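What follows is a set of structures to go through.
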Structure P
Amino acid sequence: MVNRRRTHSLSPSAWNNFEACPRKFWLSRQRLPRKAGMAASLGTAVHDSVEDLCNLDLSGRDAEEDGWLPVTAKSILTRQWDDEREKFFNTARHPKWKEEEFEHAQKQLIGALNILFMKAGYTEVSLTSITVGQWRDIQEMILSAEGTLRSSCGRLMGRLDLLIADRDEDGNTVGWIVADLKTGKPPDGELYDTVSRQLRMYRDLVIANNPNHPKITAEGWYTKTSEIYVAEGPNVLDEAFTAWEASKLTPEPFDATPSSEACGFCEWKAWCPSWIWSRANGEMESHGTFRDYVVKVLRLEDDCSVGLVEIMRPNNMDGEMVPTGQKYGIVFAGYAQENIKKLSDIAWEGPVLLGSVNVAGSSWKMGDWCDILPWKPLHRSERE
């Protein structure tokens, strides 16, 4: 019998994770409880709404009809928003859902549509004035919306937001544009390295899969400002295949490369001993109002709203923690109170990771934005 053992695929986001910190990448593949975030949910709702609008069936509609797009776009975004909210609350770890962010999602969707209008040559139009006929023309320009790209060997993959025809002033196709929607902050100058790598990987996969391709440009579309940034540079597929080879999962964790950038917003701190060892040895600073600590919970009120904790420090590189004698009163509210109560209910007596503690003031504060997790450094894969 032929062994058809499944090989892993490397996406641009996974590659960026691996480059930032191999241990972070390894932990992200260990089926640990994932964390939802408001920014990611907003971005997905906008991306999926653009896809739905690009694939919208307008057959039977009058080509001269206008005023239809604002209502249609809001209806589609509302449906996607509701779907994202449900996924958000079904994710094991999540902060508070911010319904007021829907207004920002609307603005970002409009920002994405404005770029599409411009690319189609409709420079003096608005959401209200776009006709059904004009939107059909835009749809003809779109070669693929939310398409999956794969290398011929299956080792590299990615989800491409848009592949569109690049038109000249006369409406003739003169090339293709690989476009990725970005709902985050636009760069101050050149594209971020991570975004450039992602866009060029998409570009180069399209080139590899289409030998007779026209000129291909890779662009990041920043929907907050409707600005376009072009990703330029050499082919990255050889580097991507090298990263794929290096990222084959092993039972033992990959090496960590702790830094303020890699560790700052890492969601796997409860399972990684490297960041706190690095910080204890002065290789990373701990500063600012919001900080991460591993503590021993010494006392909790019955309703888990108030407690006393003691900071712990690493005794070795494996994450064994010992007390420091530094004790702080702490106030728990919202999801933080719910999560510390869950640990209390299971009588967890080990160290606890407190993520994004507000250390301003005489007592620490934790709320909806915080992580509270058992401290469980993972030294070997538990995947089957």
Structure Q
Amino acid sequence: VIKPKMSGKVQVNSNAAEQTRPKQKSKFWAYFWWLFGGVFGAHHVYLGRDEHALVWFCTLGGYFGIGWLRDIYRIPTYVADANDDPEFLSWFKHQVRFNKKPPFGTVRFLGAIIVSYLFGQLVLLAIPEDEINGINFKPLIILIPLAVAYGTWLVGNVGREQGSIWLALIVSYLCYPTLYYIGDDSTWLGLMVLASTLTFDTFSKEWRLRRRQKRSKSRRLALFLVFALVYGGLWASYFYFNATLTDSEGEEIKLSEAIKHFLTSPIWLDLKASLEDTWTQTKHQGFWATWRQVIDLTDPRGEINAYRVLGLSQTASQSEVTHRWRALSREHHPDKVKGSEEERRQAQERFLEIQQAYEILSSAKNRRQRKNKKSD
């Protein structure tokens, strides 16, 4: 436990620290979890840095892996912090003694801007644009300042720094009415994010002199589950109600409608039937026999496609293959094409495709003949 003296100096109460000292963390395991799950904050969960873990979870490793890579050289410091390492505590006391409040940190400030903007933008995107059963959900934009302030507060409470959410929340809501004057959502949100982050950094942040009371495993798990459900629910709402696709004609189609149509399309119905047949076969013939058949269906040698190019079924004999190859070669020979350069190029490609298909099937026949001779 770190306590400031009345004189302004910082002193470590060694007896209390010894009694409340958590189980020592290992650099090995910190790097292990960094490698296997670090993009989602697994190493921060291990080190008890829950706020840091939540930031990594929602930004995929600190802005798509940038923070995750930075942690390569930051992990030793995080481990020393978690273990109340004497050298780290000495450095921390020096910082507290010479800085009344945490100095400005570019990485933390930019992180707060990114996360608060992400949260605000996500709430904005998740609100259904159209009425659902006659209900207009657009008034829920009133929650955007709350999301922005929470993002600012979350980053501001990582590690040995802390601060109250209230000032950032008040300033965010003071910026809310400017939407009707600015008109543009992105500019409005950017202004709110900047005001919230500057307010927290200037007036709210302070040193975390006492280690936060240790949470139970069940409470930590509940925290992560609630966060994941809310965060995932917002993304689900966006994709279901508002996300769109652009077709070849340049028209936008709701993603939810596109998925519904896909589930009734021939390609999905054929795939679904194939998966059901594969599952049934697995139950009767075993995994490895089915696995070999699945490999064959992926056409690794190109034989299935070769039959398709020649317009033959897979049961065609070699004589039928040869006859069809000769007929198609004469029909699509490039010398017969007297059209444009593009037509001659297409004819050349088609001719080469036919030759390649015949070579694949001939090689397959020779391979099977050699295999049969060996077995005899």
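Who wins on distance in nm of label points 7 Å out along Cα→Cβ at positions 39 and 71 among P, Q, i.e. which is largest?
On the way: P: 3.6; Q: 1.3.
Largest value of distance in nm of label points 7 Å out along Cα→Cβ at positions 39 and 71: P.
So volume of the Cα convex hull per residue in Å³, for residues 223-286 alone, computed for just one structure, reads 177; which one of P, Q is that?
Working: P: 177; Q: 132.
Derived from the structure labelled P.
Assuming -11000 is helix-only ellipticity at 222 nm (-39500 (n - 2.57) for each DSSP H run of 4 or more, over all residues; to 500) as calculated from a single structure, say which of P, Q it is. Before the final figure, lay out the partial values.
Values: P: -11000; Q: -20500.
Comparing all candidates, it corresponds to P.
With distance in nm of label points 7 Å out along Cα→Cβ at positions 95 and 127 computed per structure, which member of P, Q shows the largest figure?
On the way: P: 2.5; Q: 3.8.
Top value of distance in nm of label points 7 Å out along Cα→Cβ at positions 95 and 127 goes to structure Q.
When you work out relative contact order in percent (Cα under 8 Å, 6 or more apart) for each of the structures P, Q, which one comes out largest? List each step's numbers first, then the result.
On the way: P: 16; Q: 11.
Of structures P, Q, the maximum of relative contact order in percent (Cα under 8 Å, 6 or more apart) occurs in P.
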Among the shown structures P, Q, from which was the value 14.2 of mean count of other Cβ atoms within 10 Å over residues 327-334 calculated?
Q
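Which one of P, Q has P(r) over Cα pairs in 20 Å bins from 0, in percent, as calculated from the coordinates, equal to 24, 49, 25, 3?
Working: P: 24, 49, 25, 3; Q: 19, 35, 26, 18, 3, 0.
Computed on structure P.
Bear in mind these aren't lab numbers, they're just calculated from the coordinates by the rules spelled out. Fair warning: this is a prediction, and the values are worked out from it, not measured in the lab. Cβ atoms are built from the backbone, for glycine too; each structure is taken alone.
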